[in-house]
Structure 1
Amino acid sequence: MKILGIDPGLARVGYGFIEIMEGQQKMIDCGIIRTDPSHSEGDRLVEIASDLRQLIQSCKPQLAAVEKFFFYRSSTTISVVQARGVIMMTLARFKIPTLEFPPMQVKLALTGSGRADKNEVLSAVMRELELINPPKPDDAADALAIALTAWFQR
């Protein structure tokens, strides 16, 4: 089974693909979709949809997991929610079953504590995927954590 984890954002969308074979999980790929801040918000959303479509066609996931947005009082809140909507729509167009997890649930699934810090989550991702080097950037590592949560919570 191939699982795609996604950490939504407008400037950067983290993605992480894992594959489960014979009960063992391994990382296939991870990275970010980066949008150009000089472009209009609409063009950036189109870019996210286009790049995500290419990733899906390339890796063909059977399941996706997306971080559920945790509301902050921030100037970027609406933009991130709009990017997340484009991500959810793109996954739906490919008819990929999609799970959603708030950050606290991801932390709990990987570390046993909903209050774990980023380093604890990163260590768990590295341990579970048997990685020698930490995935970069942080958005990609977070996406792998989301994908692993989908596997653990299946």
Structure 2
Amino acid sequence: MKKQQIFVAYVLIGIGVYYLLRQLKIPIFTDFYSWPTLLIILGIAFLVHGYSTRDYNNLFPGTILLGIGIHFHGVQHYPFWIDHWAVFPLIVGLAFFVRFFKTKEGLLPGAILVGLSLLIIFSIQLPAWFHWIYDLISYIELYWPIALIIVGLYLLKKK
């Protein structure tokens, strides 16, 4: 029970600081008065809680929330930010890596997700002999919901 109270305390402190800065209208923080900042705060709360209580299961959702918050903040405010669907598997792969460094679990899925995401993000600049990748990516973009259904059915049937 104490661990949950610590997590709630981190979340309340983060949200309180967010709204205090918003009320004070400090010009340097005006870009952060948006909903992605709340995701960043929740992600940081999960990460701080995970490291401080040695509950390393919180590192995975913390990294995902932090990454998604940073991504949406970057898309809103920075014209150079990459707005591609492959950023989301990249964030999940990085979350696997963060968890792997503490629990030694998840290296292979993290490496696969990060590798595929980087390949897809930078696929525009591939040499001509990689033309088959464009066909594969178009099939993945078209039929990825079927993969989700298959994985969901597998998880239901798995004992």
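Please treat every number below as a calculation from the coordinates, not as lab data. Since the structure is predicted, the reported quantities are computational estimates derived from the model, not experimental observations. Cβ atoms are built from the backbone, for glycine too; each structure is taken alone.
Structural remarks
- Comparison of 1, 2 by FRET efficiency 1/(1 + (r/R0)^6) of positions 54 and 134 (r between Cβ atoms, R0 = 25 Å, to 0.05) - largest value held by: 1
- Distance in nm of label points 7 Å out along Cα→Cβ at positions 94 and 118 - structure with the largest value, from 1, 2: 1
- Which of 1, 2 leads on distance in nm of label points 7 Å out along Cα→Cβ at positions 22 and 142, largest value: 2
- Given 15 for relative contact order in percent (Cα under 8 Å, 6 or more apart), calculated: source structure among 1, 2: 2
- Comparison of 1, 2 - label where distance in nm of label points 7 Å out along Cα→Cβ at positions 6 and 78 is highest: 2
- Structure (1, 2) behind the derived value -15500 of helix-only ellipticity at 222 nm (-39500 (n - 2.57) for each DSSP H run of 4 or more, over all residues; to 500): 1
- Structures 1, 2 were shown, and Rg/Rh (Cα atoms, Kirkwood Rh) at 1.04 was computed from 2.
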